[in-house]
Every structure is written in C-alpha cells, then in structure tokens.
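Each in structure tokens, the structures are laid out below.
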Structure 1
Amino acid sequence: MSIRYIIPSVTLLISVIYLILTFNLPESNVGNPTAAMNYPLLIGFALLGMSIIYLFSEFKNRKEPFKAFEVFKDKQLTTHVIVVLLLSLAYTFLFERIGFLFSTLLFLTGLLFLINGRRKWLTNIIVAVLFSVLSWYAFSELLSVSLP
C-alpha cells in the first residue's frame with residue numbers, strides 16, 4: 001500500500017465508525033424518535049462519500065509523484081500546525097471543565113498570538129475577549145442555548 005492511500009483510508013475508516021456510532025444513538029422520547037440522528041447521518045454519509053472520492057482520485061493519480069508531505073519541510077509551518085493541534089486538544093479538554101467562555105478566551109488568545117505575534121498583543125486580547133463574550137452572550141442570552 002502506497003503512502004498516498006493512508007489519509008483517504010483513515011478518513012474512510014473514521015466515517016464508517018462515525019456512521020456506526022450514529023446508528024447507535026438513542027431514540028428521542030419527544031417528537032420523531034429518529035430526528036436526533038438526521039444531521040449526524042448527513043455528516044457521516046457526506047464524509048463517507050468524500051473519502052471514497054478522495055481514495056479514487058488518489059488511485060487515479062497513482063503514477064504521478066506524491067508531494068503532499070513536502071509542505072512539512074517548512075519548519076515554521078510544521079510548528080504552527082502542531083501548536084494549533086495542541087491548542088485544539090487543550091480547548092476540547094478544558095471546554096467542559098472551565099466552561100465555554102474561559103476556554104474559548106484561552107484558545108483564541110493562544111491562536112491569535114500564534115498568528116499575529118506578540119507585537120499585536122493588544123489587538124489579540126481585544127479580539128479574543130470580544131469574540132468570546134459576544135458569542136457567549138449570543139448563545140446563552142439571545143438564543144437561550146445552555147453552554148457549559
């Protein structure tokens with residue numbers, strides 16, 4: 001198996017697992033019992049279809065040189081990708097523990113400092129605070145969506 005088939009194969013596997021888990025969602029007690037799984041099924045089948053298309057496109061281009069990982073030769077880009085992944089994992093971990101407002105504030109602050117640097121520290125903090133507070137207000141107060 002060529003390295004070019006790894007990502008489409010993993011995406012295909014993830015979509016199948018996602019669909020299996022979606023079909024195992026509990027039925028709703030109110031209204032249509034299967035309504036809760038309509039959107040996740042749409043996402044799962046879309047991911048499945050796109051991963052199959054991706055797999056076939058890689059198969060079609062199998063004779064061409066595979067250059068997808070050459071972008072990681074740029075050390076700064078690789079570092080940024082790793083930091084964004086770590087920030088996303090931290091955000092996921094902190095979301096339930098410290099709540100939407102503070103975890104979003106920390107995540108956006110870290111992301112903005114990564115992108116804009118330290119020279120624009122005031123802009124980074126203002127944008128992170130304003131976005132976090134306004135989105136919290138919009139969801140919890142205006143839309144009455146319960147946030148952690």
Structure 2
Amino acid sequence: MSPVYHTVYAGFFSAVYGSVTHSLWGSVLCFVSGILMDLDHLLDYILAKKRLTFSYKTLLSYFGSEKSGKIYIIFHSYEFIFLLWLFIAFYQLSVVWVGLAVGVTTHILLDKFHNPIRPFVYFLTYRMKNKFNKESIYPEDYFKRMT
C-alpha cells in the first residue's frame with residue numbers, strides 16, 4: 001500500500017481513536033505509527049543495496065520488481081503486534097500506548113488485505129523459515145505480472 005493511502009487511513013483511524021478516547025497524544029501516536037511502520041522497508045533497502053535512498057520510486061522498484069533479494073520488514077509481523085498488545089495489557093499502559101498499537105495493527109491489516117503477498121508473510125517466523133527470501137513473500141506469478 002502506498003504512503004499516501006497509509007496516511008489517509010492513519011488519519012481516519014487516528015481521528016476515530018481520538019474522538020473515542022479524547023486522547024490527543026494517543027491519536028497522534030496512532031497516526032504516526034500508522035505511517036512510520038514502513039521505515040522497516042527503508043532498513044531492508046539499506047541492508048540490500050548498502051546505500052540510503054529517500055526515493056519512493058526506488059524503494060518500490062526494489063520491493064516490487066527485483067525478484068531476488070531479502071525482505072525482513074521486522075515490524076510487519078503478527079508476533080510484534082501480539083507482543084505489543086500483550087505488553088500493553090500486562091503493564092496496563094495508557095491510551096497513548098494503545099494508540100500506538102492501533103496504528104501499527106491497522107497498518108499491518110491494511111497491508112495484509114491490499115498487498116499481493118502469500119498468506120503467511122506477516123508471520124515473522126514464516127519469513128525466518130524461508131530465510132527472508134523475496135520468492136517466499138510474493139505469489140509465484142507476481143513477478144510475471146510485474147513485467
């Protein structure tokens with residue numbers, strides 16, 4: 001999902017969250033986490049290419065059309081979400097932390113239903129089992145469709 005759509009959806013969810021909880025900081029964190037989750041894509045690019053880029057087109061090319069390589073996307077994982085919610089529940093953290101968790105959770109769910117990926121990709125353990133190879137993330141015909 002593109003950053004523009006993540007920004008729009010993060011704005012929507014943070015507005016709803018803020019109106020329900022009356023927490024300005026919870027709403028802000030919901031918005032920011034709903035967008036900044038994608039920074040792990042930048043980390044993947046840096047690890048793969050050994051350089052930094054701020055070009056969305058360059059990142060999209062690496063993730064969308066280069067068949068070989070690794071994709072770690074460490075924050076994009078159900079295990080991360082589970083541990084975050086568990087941490088919040090165990091320590092009975094404030095609505096600000098819940099706002100962060102709502103932003104992260106909605107981001108991953110939107111990616112799950114929007115991106116053309118294999119069913120278990122957002123399990124970190126699945127990606128680890130497959131050595132983070134791109135081929136294990138996208139459906140077999142994905143790269144054929146992209147050419």
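29, 17, 13 is what came out when semi-axes √(5λ) of the Cα gyration tensor in Å was calculated for one structure; which of 1, 2 is it?
Structure 2 accounts for this read-out.
For which of the structures 1, 2 does the calculation of helix-only ellipticity at 222 nm (-39500 (n - 2.57) for each DSSP H run of 4 or more, over all residues; to 500) return -23000?
Derived from 1, not from the others.
For structures 1, 2, which has the highest computed value of distance in nm of label points 7 Å out along Cα→Cβ at positions 75 and 99?
If we compare distance in nm of label points 7 Å out along Cα→Cβ at positions 75 and 99 over 1, 2, the biggest value is for 1.
Tell me which structure, out of 1, 2, gives 0.75 once FRET efficiency 1/(1 + (r/R0)^6) of positions 11 and 67 (r between Cβ atoms, R0 = 41 Å, to 0.05) is calculated.
Value 0.75 for FRET efficiency 1/(1 + (r/R0)^6) of positions 11 and 67 (r between Cβ atoms, R0 = 41 Å, to 0.05) corresponds to 2 out of 1, 2.
Figure out for me which of the structures 1, 2 the number 17 belongs to, where relative contact order in percent (Cα under 8 Å, 6 or more apart) was derived from the coordinates.
Label of the source structure: 1.
Quick check: 43, 21, 17 is what I get for Cα extents along the principal axes in Å, for residues 59-122 alone, calculated from one of 1, 2. Which structure matches?
Label of the source structure: 2.
Using Kirkwood radius over Cα pairs in Å, for residues 19-90 alone for the comparison, can you identify which of 1, 2 gives the largest number?
1
Coordinate-derived values only; no laboratory data. Note that the structure is a prediction, hence the values are computed from the model and not measured. Cβ atoms are built from the backbone, for glycine too; each structure is taken alone.
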